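Values in this text are rule-based calculations from the coordinates and carry no lab data. Treat the numbers as computed from the prediction; the structure is a model and nothing was measured. Cβ atoms are built from the backbone, for glycine too; each structure is taken alone.
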Structure 1
Amino acid sequence: MSEGRVELGKDHENHIATITVRRPATGNLMTRAMAEQFAAHLADIDRDDDVKAVLIRGEGDDLCAGWDPADAWDQYAQAPGGSVRKHPSQRARLIALDEAWWGSTGLYQRLLHCRKVTVVEARGRCWDTGLYLVLCADLVVAGEDATFGSPRWHNVGVDGDMSLLFATVGLKRAKELMYCNVAWSAPTALDYGLVDRVAEDAPRGAAELAAVCASIMRDGIVTEKYAVFASLEKLGVGLSFAATTVVGASLSNIHFQPGEFNFLREVRREGAEAALARSREEVEIR
């Protein structure tokens, strides 16, 4: 399976940076190394006063089909305390999730607190990690083929932040993603408030929206962003992210009962692709 990478390009003349997830053969499944590249690019962009807006996209047909399950165990094993025993320690699991994903330097915190306007071009599968890219960005232009969900939750439980999802679509609608193994279509996501626009030509629509945002004065953008950051704190999103690290680490050590689809065992036996295919067989698009 290809390693994948996340690339950064800058158009200083038009004040737009572009972050592209490049692992199209897998639907742009994200690894920890890719998440760290992504977060580093966002930190770079935050320091660049010539950038006003960030366009986020995936190479190929999908934004991001999720977090690569084949990478999950490795990230725990490589964290401090992860190689002491056959099974990585709880501290290794907590450290890995905090540093790469939910903590102050992790991908989702970096994106949520980026001081530039972030625009996502959402095409194809926007699942798991892809769903959180959509939730953490400022604006989202969806292609007509886009779907949004987290099939992993049906297999290992809800292991991500819920506060942003609740705030965006409401508690009842969020529970549909949590419990019912569904993925929302682009029109449904628009109706629920998860995306801002549905476009026949999503790349063009997202680029045009980023250009509009890049025309705003710098002080105006940053002032508005800090007002958003204050609102996020009022909503308790920071607390929720910290709790997600704890919950995610615990769920990485769950036990399956007889008759339940053991996703983690299937990853070990058949590989990530076969396990993902089986887990997605019953996903319903709504």
Structure 2
Amino acid sequence: MGGILIHHGGGRRWWISVGLLGFLFVVLALILPLAIVVQRAFDAGFGNFADALASASFLRSIGNTATLAATVTLSSAVIGYPYAYAMARSGPVLSRVLMVALMLSFWTSLLVRSYAWQVLLNDTGLINTFLQTVGVIQEPIQLIRTPLATLIGMTHILVPFSVLAIYAQLRGISPDLAVAAHGLGATRARAFWSVTFPLSLPGLAAGSLLVFVLTLGYYITPQLLGGAGNQVIGQSIVEQTNTLLNTGVGSAMAVLLLAAVIVILAVASRFLGLGRVLGIATERTSV
């Protein structure tokens, strides 16, 4: 009995040690850097925030970022919903194939994917070369360094998040409901739009919110694919800190972005039931 008690006590101490190491990592990797950014943002009181909001380029980047986030969210929902529906309603073999294809996107670096789109969209890239070869165009068309290029690259990177959220919700909807609707005389399309789609809206909303929030803070893909006139908030922050060496204003911009994200998540949690939706998504994904 004493040996068992010692064993149990040692197990508890081991878990406590692991928990403390995890907490220490979170403090050093997340909380401490964030505290430094906030401290630098308030170095001059609210002066850094006033300078940030007085910057025409920063205000322009806010509009660009909001537009990009909205369009990426829409395109991810349009592309992601059919994919998620196919995953949820197809047979086990096809469903696994689609899931593996989706996971490959997560396993590939976003930097690699962004550079891949550079290769495709350049004036001498595969798309322009193909169009010229088949005679559709005579001169290369401007694809790279445009809002369209950024939209394509960002959608490619973020659509898997939308797919997983929608898929998790669809998995919780019994196919028997659509069968029952067919039995009552509804066509396949009517059954989908009257039964399946309304029940899947929480997953669609959660996926769209996730994509929207993630888009707000992206830097690498807009930097590689976007043009100088389409600067987003992340680029404005890097410009202030790395180019102009104004870390106070850059930190203030970062804090404003963080505050905007917190407000968006708080509103979504209040009106969309975000906690319940993400809980369902986590449970279904783990299964």
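As an exercise: helix-only ellipticity at 222 nm (-39500 (n - 2.57) for each DSSP H run of 4 or more, over all residues; to 500), calculated from one structure in 1, 2, equals -25000. Which structure is it? Among 1, 2, the structure yielding -25000 for helix-only ellipticity at 222 nm (-39500 (n - 2.57) for each DSSP H run of 4 or more, over all residues; to 500) is 2. Among the shown structures 1, 2, from which was the value -0.39, -0.62, -1.23 of log10 I(q)/I(0) by the Debye sum over Cα atoms at q = 0.07, 0.09, 0.15 Å⁻¹ calculated? This value belongs to structure 2. Taking distance in nm of label points 7 Å out along Cα→Cβ at positions 35 and 91 as the criterion, the highest value among 1, 2 goes to 2.
Taking relative contact order in percent (Cα under 8 Å, 6 or more apart) as the criterion, the largest value within structures 1, 2 is that of 2. Comparing FRET efficiency 1/(1 + (r/R0)^6) of positions 19 and 155 (r between Cβ atoms, R0 = 25 Å, to 0.05) across structures 1, 2, the highest figure comes from 1. Comparison across structures 1, 2 (criterion: FRET efficiency 1/(1 + (r/R0)^6) of positions 67 and 195 (r between Cβ atoms, R0 = 35 Å, to 0.05)) gives the highest value for 1. Work out the source of 1.93 here, i.e. which of 1, 2 gives that when Cα Rg over 2.2 N^0.38 Å, for residues 179-234 alone is computed. Computed on structure 2.
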